[in-house]
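Please treat every number below as a calculation from the coordinates, not as lab data. Not measured: the values here are computed from a predicted model. Cβ atoms are built from the backbone, for glycine too; each structure is taken alone.
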Structure I
């Protein structure tokens, strides 16, 4: 279904917005996804498609979790019911899915840098008169330093770029009653822009003595405008504009398009617009699972405690015992369970917004001062602070803990969010220790150990629940020590699990037992260092090792075991059930694992072939 936005009148565009919201709400209620940000951005996206040319102008969405209306307007209406399903539409922009999607996005604060790069290419191609990059970015993404790196160059180079700031949480500068209302309308019109250009031209020709007062007047005028930050960076500012008023948006977008220079349009929107239960700043309506539209209640009831909740409870217990325990998260307080710590100890635990680099380095300074920081960030987002992990934590060999939530397959969010790489990118760093709990009891023991550990330590755990619960445990964590969980006298093979992989190893062992194949099951506990003494002993008895870890093979647990095998000249065969060298698609986690051949029953069949 193709929707021709450009030939519609204002009323038809408003009716279209209603239809888009209805389609988004109904689909997300069945499939889950990002709700409040998408219904809040409908008018912005309709106005973008009306004023700019999707077939010519690069449309760049920051994070792109708010791009559902864009997908619906670009020939994906009929397939939209497959949103976030395996082999269906992605919840983010994806060029392989549609030419209308300019770039892959899933992490924040990349849009303005992409727009600057696109503008440079457009200029070199001689297309500046016919093409203009358009970036849609939320106010939350403005907390990341990369945005200001891009704005700094853009303001200096003066490339024609239109940036739409979707302010759905708070104003960049708080509106000042009637004055703000007047400025908003004035700045969005041609009069203000013409007056500004004329004033700038006059100031160029006046003698220095005559321009002093004029310049002071201009500076004073800027101080009462919400866009002073952007103006000082050399970027024109239009707004604030009502982000749900199509007439105002179209007028502002057309004015920005005609300027032929960098301009930011500050549009204020309401998250959840059009679905009353989600309207306002409610974090629980940002990303949702399937829900009942009438009641707003979730359709998924989980009776099992998630690994995130286990971590949060364990860290809270630790913080109660030790006053030097501090922590940080980067814009994900409820997603990481850190909201409970921030609530209990607001002066010891912080959310620093989308600023992973700052989060890591600031905590390193706290470690230097004798505190014990727990840096709690999704596995995929810690990638953004890799240099800080090396430069500020590991070279200094500081006592910091990296708690990586969402390690492994995360399901419907797909390629940009899968926590597949942390073992590979952290194991290469000197001074870094890697460990992982297998269930709730071991989570508490792991956090207790983390407090006494000297040097940088990374703990990984999955999204949702652990695969298995092994009950209460008395054995504490010791540096670099593994734990044998099961060792039958007639066992012929060795199953080595790490983190949630221990549960997969246990499930696989149960399947193998049905066919008369008994296993020795080991929880590695540490991926770096490995328990070399124990593994060398086990190599004398078991010549086939099978490795279970929710991570990629390259640089993963089996790879680290391969180095140990080489060092000790062990005569064993190592088989890895980690991820292959490709990005993992989105979809229900179990279905994705099935497509990769990683369900316990599939693994059992593969092991039977090798034994």
Structure II
């Protein structure tokens, strides 16, 4: 099968659609030769659909009309009474010249005003301060592109890619604490021009990635999950059945084959996991069935919205789906909440829970929604977790609990989510055989704890400032020599560390001792092991700890035992951060 991406036309008119609880902006000063009149005062709009618009070369009024119509249809379907058009040049590097872009933006505003919603627009051509509070439901953020034909030919023109292009450091202007700056300095990962929005994990960064997977796999075994894997491609019939083609098509990568089969790269794991459950019959005695999955997911985000590890096109989620009887919902929710507390405790993250209820646009009848919501409330109460209610911000198929974590800098990040779903089991006709030998409907809990591992690594990189706890550190110890005479002893110590499972570097170079120590410190290596002729004679080591403490004449086996205990216990390495839920 030969797969070809639809590239008959160049994608144009970039739109980022945000369903926001509030938007506030203030014009500061004109920054374009073509700009609208504006007053320098703040504007705040509540409960609004925001369309961030980047107008590119050769964009047309037809594209603008289509973009506006799609946005207004979404607003009407979700009973959003206000729409804000906001010029946002950062979504593109192929912008139209200012005067023509302003004319087309003003045309789009007039087109929007033909609809029933209350329409606002931010002034074109101004530098503006901006604050957005986005709602928490799955469709709150959608990136869209206009310019492709609706039914593009599967036999598209081949796009030439210069594989010699490799993105060098383009992080000038970022703060030192930004994970992209830390990642480059520590050689953790990179982004390459030929794979926009996809992470190239270097050995050190991939070491962190693997340690997180290892931690989660241990927990999966402890909590009786089975791990599965599924293909990245599926016929679009699967995505029609799940509702993704209706609700998520704009964010999917769609392909054609020479057999005229249309395929989609999976943006979520639910449908393919459901197919595994559906592949056999289940008895009530066998439930619950807990299936975990770490497959890659692909979402067609606009290039201008990509932000390091925080927003990517290829991601790995720690997904799981629990298939159960209705009478098992509360106990399974309790198990998931304990797992959330268990995993976040490893990083001493504080967290708070949010209960999101039925949105106006939803699947299924309200009685099922009420049962699912009450189950979530009971589980939160039983586990003594405080929470706030987010009215009408649940997924379209069920209510959910989201968790905001607070990092060492006091910033909040939404990571874990737990959803009770009666709807997809109905769409896929999922049943089990009960004690009465009759078929009964299955209920699904969808859950992710760390969320996107790429995003989570970005979070903890900034959380720790690159100084990862020993169990996560890609280089846990580095052995350096004072002189050439100590080289043999250093190599013997190195072998003992490596055999003990400690990730260890060895510096036998002829550089000065102060240079070697400084180099290891800049790499945030937790333990710097210094050996010279004195250590060689006594078969000991000198140790410099990351906090500045130094010890001499340390026994090698005793120190190795100490480090192994620290790694095995996964001590977090933070003294100031709090732990547990609020």
Structure III
């Protein structure tokens, strides 16, 4: 139906007769000559309708926004002074000979160039929202990213293999989405949280290098970078250690950014162990674009007459840390109160501070309600460690290490954005040497920090259970600008080690066989050393697009309440379908005037 795409036309096509198809993006009537900007997925082309061609002109007069059109005409140079330098086709136009209305459009519920548009309307009419220029660019950019990643992996001899979507429910962290089985009454499939176990089985099967662009499903609380269904680039290899896996993956991401955005990422990516990341930034996915760091001061405050500091400073699980904000002395009391309310969301009971009015005057140049509790030597050392100078402000966090890290880590990010301290660079990072386990005080048991299939460090592969608090794993995360874009590890490939991990996590022998018997069996039959990684394609795409939410790079996303406004899903299923699945809904029962 067409000979060219609108956005592909340029001066080299001058004099050619072309046929274009697309949507009427804009229609203008200038003194009897009608101009229609025709739009397709590649861009715009201007078609001109002269009244001398009465048939085409009459049709063009009746065209409205978003009509679907086919236009045939001759490409010509635009008159001097009318060029549009912002469009690839801005130097030329099409002198229209014929126009055909392929379909009309009702008036849209919103204008495509409307800047402030609520997300509810956007998601309800997503097929219209996707016509908008920035959304079109996002989706096409994501396509280019995926194609680049695929080409790279295939050049490295990875094989794309699909894994099941209907599978067994296994405890991997988040809640499963369950699918009732009609042929097995009372039994359920689970949608995969990831292809983790299947890709390990593919290594046992001898494929050595696997990848898959796959959908994953997790029934968890949502936020801007989470969706109930999301897309991973899932990867697994055999006979490679951490260095081998990380080297290939780092080069792949560097290639993708160069190809898609023409951005050169550093080579090699810097590395940081988990403990250092938590101490300096309060999180294991630090945004290195922000030049603020947490400074440990617990040792300086153990003997102060201030229980808010002394208690955590003397507790094995406590921490007191300082965070210097350059020129933070400008903050008003209300500003500080607002930041105090902010950190309260993360469990902090308050936010102590010191304003540095004049660094050269010692205690006399400082302003804070806590100064009376601190000796001169402690104050001097805090100033030295933080590097505070005149005009700065020092915030303090004092509580359990978890609360301090959560609160000051979040405050660091907020201050960085509020105070315009975020650089425009791309800052990738590998975080390594994660703890193998963390203790769940509420459940009173150890849990895997990553997942229970992560291998322990080789030197403790048979003794990690003797000191689980200090056991390290062979895990690695790729972080970019404060987002974890990929996480992986070397896996356990020995049955005895895997059983020992399960036991430490409180999974008894019977539960091991019930939940993971197929994996344990496979590890008995020559499982090779193997490891891999999974990248969040939604997150990488959002970072590349500069989007605030991954919903802006997903064609048909869910809301933060995990619903689809377009299709009105989830929805009620009729009773006939439920009966076929052997599901019976309890009917309301009246008891003592109440409905249960």
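The maximum of Cα Rg over 2.2 N^0.38 Å, for residues 291-490 alone over structures I, II, III, that is, the highest value, falls on II. Match the computed value 0.65 of FRET efficiency 1/(1 + (r/R0)^6) of positions 251 and 507 (r between Cβ atoms, R0 = 41 Å, to 0.05) to one of the structures I, II, III, and report its label. It traces back to III.
Given a value of 6.5 for distance in nm of label points 7 Å out along Cα→Cβ at positions 299 and 571, point me to the structure among I, II, III it was derived from. Label of the source structure: III.
Assign the value 16, 32, 22, 18, 10, 2, calculated as P(r) over Cα pairs in 10 Å bins from 0, in percent, for residues 243-306 alone, to the correct structure from I, II, III. Structure I accounts for this read-out.
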